[in-house]
Structure P
């Protein structure tokens, strides 16, 4: 049986692009936090990806294709 590959909709890519374009603003507001972006705005912020994904799904009224980014402030040593 062939596996179906699901492709993200245009809105997902638009939100991802918006997140990248506004990353410096996100760093100032949400350093070292996970953010979820829907319709080119931040809809959830938190310490863990699961919690913000769940909150974003509830707020957006949809399950998948939600952009989540870790907004790293750059002060980390790995």
Structure Q
């Protein structure tokens, strides 16, 4: 019978910090393997569309400082 997520978590928390980091890296990498093969192409198309809209004046840009300040204020 396979272990439950809670059981696996309990076991993982008994590992050293280095081992937990290594495990986390492996788990995250395993998610990347399932990535849509068209994802990069779609993100490039989206970036190009957004840049084109910016250059045409259809959207206004914000400074990074303003974006981070707004995000920080929403976080609390």
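Side notes on the structure shown:
- When mean count of other Cβ atoms within 10 Å over residues 45-52 is calculated for each of structures P, Q, structure P comes out greatest.
- Entry that produces -22000 once helix-only ellipticity at 222 nm (-39500 (n - 2.57) for each DSSP H run of 4 or more, over all residues; to 500) is calculated, selected from P, Q: Q
- Winner on distance in nm of label points 7 Å out along Cα→Cβ at positions 5 and 37 once structures P, Q are ranked, highest first: Q
- If log10 I(q)/I(0) by the Debye sum over Cα atoms at q = 0.26 Å⁻¹ is computed and equals -1.09, the structure in P, Q: Q
- Once percent of Cα pairs over 17 Å apart, for residues 13-52 alone is evaluated on every structure in P, Q, the highest one turns out to be Q.
The numbers here are math on the coordinates, done by the rules we state, and not lab data. Just so you know, these numbers come straight off a predicted model, no measurement behind them. Cβ atoms are built from the backbone, for glycine too; each structure is taken alone.
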